[in-house]
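Below you'll find the structures, each written out as structure tokens.
Quick note: the coordinates plus some simple rules give every number you see, no bench work behind them. Quantities reported herein were computed from a predicted structural model and do not represent experimental measurements. Cβ atoms are built from the backbone, for glycine too; each structure is taken alone.
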Structure P
Amino acid sequence: MKIKLWGVRGSIPCPGADTVEFGGNTSSLELRFGERLVIIDAGSGIRPLGDYLMRHDLPKGPIKTELFISHTHWDHIMGFPFFTPIFIPGTKLSIYGPVTYEEEGLDRIIGDQLTYRYFPVKRSELAAELKFFPLRESTMDLGDGIRLTTKYLNHPILCLGYRFEHEGKVFCTSFDHEPFRNVFPTNPDDPNYDRTAAEEGERVAAEENEKILQFYQGCDLLIHDSQYTRKEYLDSRLGWGHTSYEDAINAAHKAEVKRLVLFHHDPLRTDRQLRDFEQTFREQIAGKTKLEIWIAREGMEFEL
């Protein structure tokens, strides 16, 4: 498996002098199994990925690829209309993402970006062949010896983590996720306190967090949401659906992950801050774990 990061930001693209080193594009990555191409997420980073495919893949023949969407929040699908291969005859694109219980399915949510209301080209005018496949939690065989496990994450809308296994190596994504917590009052002095509810809430949160650790267990590379520091998270971001750096590192350590890439940077985070975070967290875990840590950068590549 070869992995390349094309977009590493969360919420909104943030180009500028303070984001040159780590990049300002939102979520998108390239995953290769030999000649087979898989793309995860269609944030603004999918635009330069598409340009790369036009230069390097199209000369070898029509582009055939699979696109796995973690969820349909804007920052994870906004680059789709600018993905050049969808305008090229012969392109075949299979699009997978979490099943939606809204009136619109995955095809409408993603495809309706291509209407005159939002974009100068309509979906009906695309040259590519598009097929949409809604996903739930499951394990499936993708062919070519690739095994995929999907896992619901804790986010305000349905969001999937992806675990790819191939030739003894494991790659996991957890792009938008918040640790599960007890949402019931636990202080007996609280007028809304209910002992049974409080105890049940603690049990369920612990069970769900354990399922997440099992999903990450032993993976060779985990790319994990880490939009906030622990202090930022506790002060004002509870319930927003994102993880702190510290919680992501702790989960990866518990799950015996080999390499962790901290991802989905807050748009206000500068290159200097991210460099400092990388150094600080590496120093904090030195000698305490075998876990290796990187802060995600556009263009970063890994081979498993």
Structure Q
Amino acid sequence: METLILTHGDCDGVCSASLYKSVYRKARVFFTHPHGINEDLELCINETQPDKLIILDIALNEMSWKDLVEKLNSYIEKIDITYIDHHPLPLEFNNIEVRFKFIWKEGVSASELTYKNLMDKLDEWMSRVALYGGIGDYSDETPFMKKMYGRWDKRLIYMEGGILTHSLEGSRRQYEYKRKIVEILSRNELPSNHEWIWRKALEMASKEDELREDVKLKVNNLGKISYVINISGSLGRAARYAMILGGGRVGIAIEERKDIAIMSLRTNIKNIDLNKLLRIITPKLGGSGGGHPHAAGARIPVEKLNQFMKILNTYIE
């Protein structure tokens, strides 16, 4: 039986894939994202001809989720499909039939949902891999995760989770590197036991002060938004520093990649829901976006960037 895993490339997605890989040892792992999953899915299905398909930690894109669900529904007669996610659902999600196994819950990590789904098949000590995923996704304080911490020295888990998270953030599109990490985690090996992992983590950590200083020099404001463009380093952390250093209610870090603006957005204002705002605004500008209420991402044409920020600022005000 051929098992195909499609997962997100961040810590939560990698840990979720590792949990599945520990059960289905011969599974093939590919990395994708909400904006590219439709195309990646078709390519991977044609290449691997799987009997089992697992999709992990991939938010349903407001622009293309209906096509994705319909495509997965069409595979169900030949492929056993499980989709596990924790991102907020599209605004009209309840209006379409889902025929495959869809495991979803907001407010927890995909790693937690994956661990629970596989609990009767997993070695109980794989719980620390699920904890790493929760740490990477800032979702390790749920009741279930707190219970699992009882098996471990929490300080050790935080150290290993931090090493893993920083290492993965330093290897954004290095997919073979991430597959190697999936393999070692699937064997429940400690990230700190592998020099190539912790060296990458240290490299990223050493650049943290440089990133903060760079944001301080380059941050701009548009109304209630503080933003930086084309800055080196993690977009998520750059967005947070932009919010803090620029004083905006929302921080945005933008990378211009040819004619597309790729963005990470952060806020610490309780009543601002970035996921909902992006799902409303970006489709009107020929883009897409979404994520969590206080941490989200978007892609739009570069030529629409200024228009996007003005509209977003209007909503925020």
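To test your reading of the models, identify which of P, Q gives 35, 21, 14 for semi-axes √(5λ) of the Cα gyration tensor in Å, for residues 67-242 alone when calculated. Let's see the in-between values first.
Details: P: 35, 21, 14; Q: 31, 25, 16.
For semi-axes √(5λ) of the Cα gyration tensor in Å, for residues 67-242 alone, the value 35, 21, 14 is produced by structure P.
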Check: The value 0.45 for FRET efficiency 1/(1 + (r/R0)^6) of positions 19 and 171 (r between Cβ atoms, R0 = 25 Å, to 0.05) was derived from one model only; which of P, Q is it?
Finding: P
Note to self: With mean count of other Cβ atoms within 10 Å over residues 139-146 as the yardstick, tell me which of P, Q scores highest.
What the structure shows: Q
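So distance in nm of label points 7 Å out along Cα→Cβ at positions 203 and 275, computed for just one structure, reads 5.1; which one of P, Q is that? Working shown, then result.
Numbers: P: 5.1; Q: 3.3.
Of the options listed, only P reproduces it.
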Notebook entry, point to check: -14000 is what came out when helix-only ellipticity at 222 nm (-39500 (n - 2.57) for each DSSP H run of 4 or more, over all residues; to 500) was calculated for one structure; which of P, Q is it?
Noted result: Q
Margin query: With relative contact order in percent (Cα under 8 Å, 6 or more apart) as the yardstick, tell me which of P, Q scores highest.
Written below: P
Next item on the list: Can you spot which of P, Q the value 65, 46, 42 was calculated from, given it is Cα extents along the principal axes in Å?
Entry: P
